[in-house]
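Read through the structures below before going on.
What follows draws every value from the coordinates through simple rules; no lab data is involved. Because the structure is a prediction, the values reported are computed rather than measured. Cβ atoms are built from the backbone, for glycine too; each structure is taken alone.
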Structure 1
């Protein structure tokens with residue numbers, strides 16, 4: 001499912017946890033380099049002051065903080081990258097932990113903002129899932 005600090009899907013995650021379903025997140029960084037889905041003025045997780053502050057405190061990149069936030073909640077992440085350096089960076093998440101306070105700060109960033117919005121194109125399809133609450 002699409003899941004990042006600005007679109008946390010808390011109700012869906014609670015349902016999955018209750019039913020022993022592991023959540024796998026795509027768009028974990030809210031696709032900062034994607035021109036396909038992003039529009040001018042869209043928020044940017046990686047430049048958010050909260051993420052920047054926590055990254056500086058841990059001497060990590062903003063991407064590592066956003067990914068660690070998900071992994072620390074047992075969410076699988078599949079960040080896309082074509083750069084060897086970024087792939088290595090994205091995997092370097094296990095030598096630090098976010099504090100409970102930092103986790104709460106990122107939890108408070110939820111805006112309900114979906115990056116991948118297919119409503120205009122697909123909402124009239126009988127199997128379109130995004131009109132339902134989850």
Structure 2
């Protein structure tokens with residue numbers, strides 16, 4: 001009986017499943033790639049649906065324990081809302097930094113906080129990564 005119920009359920013799921021349409025094939029209109037033995041590379045491409053990307057990169061400090069890759073590039077694409085979006089970026093030892101007109105930006109630092117930061121710098125106090133006072137310098141009076 002359980003087998004019959006399972007079979008009926010499987011058949012009903014199969015009958016009511018939405019037919020899958022194959023994704024359209026998007027042609028690549030332009031593609032270029034360069035790479036040299038020293039660690040520099042570059043690539044770019046453009047597709048028929050308006051996507052474009054380019055990137056340049058290089059190995060920094062090759063052969064060391066701190067070997068890394070620094071890269072910069074950009075990409076752009078048409079959004080579902082009809083707007084064309086563009087992003088530029090840099091990725092290196094300082095992290096990934098992207099910029100684009102549609103990306104959010106942090107609010108400005110309030111004037112009181114800026115003044116407090118300048119005062120801390122003048123006093124020579126040291127703070128840890130979380131902003132807590134690590135070492136207070138003695139002030140000469």
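Output the label of whichever structure in 1, 2 has the greatest value of distance in nm of label points 7 Å out along Cα→Cβ at positions 53 and 109.
Numbers: 1: 1.2; 2: 3.5.
Comparing 1, 2 by distance in nm of label points 7 Å out along Cα→Cβ at positions 53 and 109, the maximum is at 2.
Given -10000 as the derived value for helix-only ellipticity at 222 nm (-39500 (n - 2.57) for each DSSP H run of 4 or more, over all residues; to 500), which of the supplied structures 1, 2 does it correspond to? Corresponding structure: 1.
Among the shown structures 1, 2, from which was the value 6.9 of distance in nm of label points 7 Å out along Cα→Cβ at positions 5 and 125 calculated? If you can, show how the numbers build up before the last one.
On the way: 1: 3.2; 2: 6.9.
Checking each candidate, the match is 2.
1, 2: which one has relative contact order in percent (Cα under 8 Å, 6 or more apart), as calculated, at 33? This value belongs to structure 1.
1, 2: which one has mean projected area of the Cα convex hull in nm², for residues 29-100 alone, as calculated, at 5.6? Corresponding structure: 2.
Looking across 1, 2, the calculation of mean projected area of the Cα convex hull in nm² that yields 20.6 traces back to 2.
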